[in-house]
1. helix-only ellipticity at 222 nm (-39500 (n - 2.57) for each DSSP H run of 4 or more, over all residues; to 500) computed as -19500: which structure among I, II?
2. Hey, distance in nm of label points 7 Å out along Cα→Cβ at positions 60 and 172 derived from one of I, II reads 5.5; which structure?
3. Quick check: 1.00 is what I get for FRET efficiency 1/(1 + (r/R0)^6) of positions 28 and 156 (r between Cβ atoms, R0 = 35 Å, to 0.05), calculated from one of I, II. Which structure matches?
4. Where does the value 33 come from, among I, II, when relative contact order in percent (Cα under 8 Å, 6 or more apart) is the thing being computed?
5. Upon calculation of P(r) over Cα pairs in 5 Å bins from 0, in percent from the atomic coordinates, which of the structures I, II produces 1, 7, 12, 14, 14, 13, 11, 9, 7, 5, 3, 2, 1, 0?
6. Comparing FRET efficiency 1/(1 + (r/R0)^6) of positions 52 and 140 (r between Cβ atoms, R0 = 25 Å, to 0.05) across I, II, which structure shows the greatest value?
Structure I
Amino acid sequence: MAEYLSARILGDLYLIIFLVFPLLELAALCVLTLDNLPPQRRRGLLALFSALLAMAAALFGGALLLGRNGLAWRTWFQEGLSLLLWLTGLATGLVTVVCAGRWLSRHKGLVIGFSAFCLASAMFTGTVLGGLWALGPSEQVVTYNGRRMILGKWVWLDTSYELYEYHGPLIRGAEPAMADWDWSLVEGAVIEAG
């Protein structure tokens, strides 16, 4: 029990140190940069930062709201939005670091170096977490016992299948309606074309 708790605490501590704090530092630097740049130079950074916040709200806030109602994002949507969020985060971070160098006068090298380290840390951690997240099930829309369902196929050491409630092209049930480690229990699922 103690080993489990210490591993869990270390995992959470890693995320806080290498993802949460760097993202907060970059967000604060971005806001300061937006405040100190002339209006004609801040348009691009403002658009990137706004898009980043909107995508983060849709992905994580949407997942939280869906989860409270027993729903989840479909895998393809979740992975696609995660990739867009990662790319937008990288672009926003790079533009922030470059633009901050234009208005900073004191401790310019230290702030830019630390911000570049924070960007690299957040992007690396995001890449690892995104890669693990992408190991989620591949999904197909099927008809099972006369109902439209999502067939999730997990491949990790062994292949397993789970059936989720179908709630549209972007949303599925959060918990499997039927989970099994063998294809034989999902026999009779008819894969829909398209």
Structure II
Amino acid sequence: MRIISIWPGSSPVSFPATIWLNEACLLRPGRPFFIPDWDSDFRWMPMLALKIDRVGKSIPARFAHRYVSQASVWLQAVGGDTAAKLAAAGLPLASAVGFDYSLASAPFEKMTLEQARALKVTLSLGSSTLSLDARNCPDPAETLATLSSRNTVRTGDLILLALASEFIPIIQGDEVNVTLESPHTKELLRFSIK
């Protein structure tokens, strides 16, 4: 399994900025997220997670629906100060994003690519609540077509697409809750920040 995160703000028209993550980044279900001490500004990026169901290379966007039948919403932690310094130096951002337990993952739901694109989610962080709509993220079909033009996608690979345009501060003591609102209501993810 490969986890391919599409960096927020990148465009699928040209090759998107990708960060390749590994399984060590996954926060175990039911475990708290412990804020690391190597950065002073950690933030969340809500991500639409798509699971690849079959092997493909150079997939036309019109056939992308044949490769995805499961989706979820995950949270990706980012070391903000580190990311800014790396970006200013023109260096890869992976070390600001791809650290142990930086991905809070939720179980996948069976759904078509069209249903995944129409997902609506409520994200509760402490006393704040945000409504997120997957129609605001990059087009999954175009992104898959662009990714597969250079890399073979394989069964079990995950593609993460940013659901928000801005990062959300991570605050110690917050309880995090992600609830799927559409196509049906279901709690996807709940954990605390220590």
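1. I
2. II
3. Going through each structure in turn, the value belongs to II.
4. This value belongs to structure II.
5. This value belongs to structure I.
6. Going through I, II one by one, FRET efficiency 1/(1 + (r/R0)^6) of positions 52 and 140 (r between Cβ atoms, R0 = 25 Å, to 0.05) peaks for structure II.
No lab work stands behind these numbers, since they all come straight from the coordinates. It should be emphasised that the depicted structure is a prediction, and the values quoted were computed from it without experimental measurement. Cβ atoms are built from the backbone, for glycine too; each structure is taken alone.
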